[in-house]
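Visitor: Before anything else, here is the set of structures, which you'll find just below.
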Structure I
Amino acid sequence: MIELVLDAMLPGDPVLGVPGASAIDFEGYQLRHCLTQQVDAFLDMLARVALERYQQPFEALDATGRLAAINACKLADVRVFSAFVTHAMRAYYTDRNVLHAISAGPVPPFPTGAELPADDWTILEPVYERGPIWRPAGPA
């Protein structure tokens, strides 16, 4: 079931060569970070929400229904939902294959990673030269 959940959240894009989230080693991430209880709590909640709202198991829902059921979990328990989504995103966007597909390295883009072009701060000179645009507050 976890693969269906991950792919509903992060389906990937074959045109861009970005894999779906089920292609990453989420189980390894889960074990490294001791998240088994958190993931199980989310999956239990998701199964319950799918049955209550859609009268079907999560696996039987179509792609739109799966995403709606996942989003409905936010209303059921925002903490469990947020914890799972945070870890799913973290696991996905730290995976080497995903980083390679989106042309991102393992280092942050700034300050020691990718070069950022210099900004032209002279465009702000007219605003600075205009001076303050407020009037002083008088006695009340």
Structure II
Amino acid sequence: MENTVNTAPVGQLKTNKGLLKTILLSLITLGIYPLVVMSSVSNDINVVASRYDGKKTMHFCLLAFIVAPITFGIAGIVWYHKISNRIGAELKRRGVAYSFSATDFWLWNVLGSLIVVGPFVYLHKMFKAVNKMNAHYNVNG
């Protein structure tokens, strides 16, 4: 009788975040669905990475409703910068072949806003990175 150790987590994280889905459900729910998705992203990175990097990302609703308005939006910029780096670092630590970092935030979300589609490209890249991270976590823990 062999003893095999299953490292997969008991709970599975969702791997179905997508830009088109977010846009369509945002229209239907009058802007509530993006809060749900980004809350899920902040929760997912904490579940996957906190025991390895010792960090905790602020919940998106706390940021959106309290901290960002008090800081005139500066906290939002810092939050996106940090979570982008944290997701990218976790992908690298797990050996997932996908590049994502704060550079994507600054190039696509900030500078890309000048060409209008940049923030959409950033969100697509973020959702893809989180989906890959969650898929790896669901299999390997």
Structure III
Amino acid sequence: MSRRLARELVLHMLFSNDFIDESADAVLETSLAHNFDLFSDEHELYRIAPAAAQDGYIHDAFKGIMEHMPELDMYIEKYAVGWSISRMSRLTRCILRLCMYEMLYMQVPVGASVNEGVELAKKYDSEESASFINGILGAFVAKEMV
């Protein structure tokens, strides 16, 4: 499994947790054990389980985002001028949280994280959402990542 697919898996976990609100450990267990058995025929993401290198990224990213969610949401509110976080789609919030966390805590290069966030939005949402995410992340990078 590539880093891109690992990132996509983290996005799936964040999105599903937005509905069920379980502990990070419970979501990780379900997503990394049961989902690969249940959804392997339905979604390409679940056909190959993550290798050890990506497993570490998945655990660190998901648990870190869950721990830092209030801080990440504060950044989203700050840079989404004219938008409250409650007006954004769940998917948009999850992508923004993921990208901001990667840049702040995982030393993922800024350009790579922004690009991946935009690509995830294009794949799962819309061009408009991708542009919105790109704008927020651009403002975040300009002010917070200097």
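Visitor: Taking volume of the Cα convex hull per residue in Å³ from the coordinates of each of I, II, III, which one would give 125?
Guide: It was calculated from structure II.
Visitor: If distance in nm of label points 7 Å out along Cα→Cβ at positions 93 and 117 comes out at 2.4 when worked out from the coordinates, which of I, II, III was used?
Guide: The read-out comes from structure I.
Computed from the coordinates by the stated procedures, all read-outs in this text should not be read as laboratory data. Predicted, not measured: the structure shown is a model, and the values here were computed from it. Cβ atoms are built from the backbone, for glycine too; each structure is taken alone.
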